[in-house]
1. Rank structures I, II, III by distance in nm of label points 7 Å out along Cα→Cβ at positions 83 and 107 and report only the one at the top, that is, the highest.
2. As an exercise: helix-only ellipticity at 222 nm (-39500 (n - 2.57) for each DSSP H run of 4 or more, over all residues; to 500), calculated from one structure in I, II, III, equals -13500. Which structure is it?
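FYI, it's all coordinate maths here, none of it is from the lab. Worth saying up front: this structure is predicted, and the values here are computed from it rather than measured. Cβ atoms are built from the backbone, for glycine too; each structure is taken alone.
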Structure I
Amino acid sequence: MRPTAVPSSFEVAFWFLDRAMEDHEYLQPQKLHRLLYLAQAYFGVLQHGAKLMPATFVAADEGPVEPTLFRAFARGRPMIDLTPIDEVPSHILDSVWRQFGAHSVDYLNKLIRRHPPYADALAAAPNTEISYEGMVEFYGTQGLTRKQSAVVAQDAPSASKVLRPKVMRNHSGKPVSATRWMPKRVD
């Protein structure tokens, strides 16, 4: 089993809370849990099955919840020492925030309720653990044609649409989009 990208889910939760504060938004607890769930899923897809954080999501009636964070934040923002998040996880978190952060809690709840990893866990019983492998498989198959995928796309954007290109600056300070150069394959 590979190590997680961040040592605890608190780093990711505080990252989203701080980002919402920077954007002058109040991040509702339910929305925080939906963003954490989506971040874990898309990170797993983009990093070939690696986990973003050591978190377990359960299927509550209203949507996926990380029970440890739910209890820790029950009385407000806890006082915890955090470690900085590396560049790759931070870039993916930023991409998830840009894709889903502007949406309401109701929109995110309706969106995720239709997704098989959550729906299957909730159908088994409330508070059933949502399979991480199921999350990665479902969100990883989005963007494929229906012939290629056994799962029909259900409003979940593909990982390539969620991940934003990295913005770098040229010699004069002007922002430019940069993609990794790969040599052409010669057969």
Structure II
Amino acid sequence: MHLLRQAFIFLLSLACFGTMQASANELSAVEQKAATCFVCHGDKGKGNDPQFPSLAAQQSVYIVNQLNAFKSGERKNPAMQAKASNLTAEDINNYGAYFAVQQAAKAGGDPALVQQGKSKATVCLGCHGASGEGNGQYPRLAGQHPDYLAKQLTAYKDGSRINGAMQAIAGNLSEEEIKALAAFFGSL
């Protein structure tokens, strides 16, 4: 509810400055454009396919940064690069705001692994929020599919996904620790 209030205040402030008039029709238009994302990321971004991240309740800044990285080619993924290449700056910002206010999904996780992951998660919570909810440029981990999270941690570990801090952290994790952390965050 707090995110919905923030989104409403943001849209209201834009309308007051004459930049945008927040109407139900405009919000509906953003949802219609964002519907192209639903094929992979689930209805309103509530994905349950382990190949793709859930975007519902994801940090707006993170979504904007990632879409811009795909668009510039800085982040590699042929499908996302193709989709992002056609987006305007306004589209990217609208997608970030739209998905940020959606109700979060919960993917679940193996209960035994969840308990193991809980004890290892403190290093993640400093950047990703006390409950894995994300923090500005740091993505929401809570509710992501455990297989997706494990795949991303493995990609940081093997260097196929680049981020110095994440590579250092993931580089010190065993395969079992990666599975446990993924299960823990998926359960939140």
Structure III
Amino acid sequence: MQFRTFDIAGPLEIIPTRHVDERGYFAEIYREDRFREQAGAIEFVQENQSLSARQGTLRGIHYQTAPFAQGKLVRCTSGAIFDVAVDLRHGSPSFGQWIAVELSAELANQLWIPAGFGHAFCTLQPDSTVCYKVTAYYSGPNDGGVLWNDPAIGIEWPSVVDPDTLSAKDRVQPLLSELPILFHLEN
């Protein structure tokens, strides 16, 4: 299992080591001790799954505020996605910046997105299933978002992105500049 860091502190890509033979492969997908070495003392309390039937389906940019702010460990179990994390931590040198990783069933990689980040993805293949563990329970009153194509963030979405697949909620999210201070960079 390998961990890749980014120029933005916090997110991690987790890449499993596969042991391959004529039957297929075996891989450790999650090891708490190794994950804690890299990400800290994290406890997951809920796991979610979504299926997007169409290629180009766009979900996000979503976050939850305290006391239900969520860290997410995201994995694509069928198909492939362009997975995005946006730094929403005020005081962070990377506030408003984003990173992206292609997650796929083929690679079996994962993306750790700490609390204080927005999360979004676009499906790169039809029938893509995304599973993610979270560190806090879902809370409707603490649910929020940022407009997916905010020019101040400037996400370079893949060419397959289809804005017609956005939910009604995601079509009217505010711009980053319109958000109150939601998260702070923790020292």
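1. Top value of distance in nm of label points 7 Å out along Cα→Cβ at positions 83 and 107, among I, II, III, belongs to structure I.
2. I
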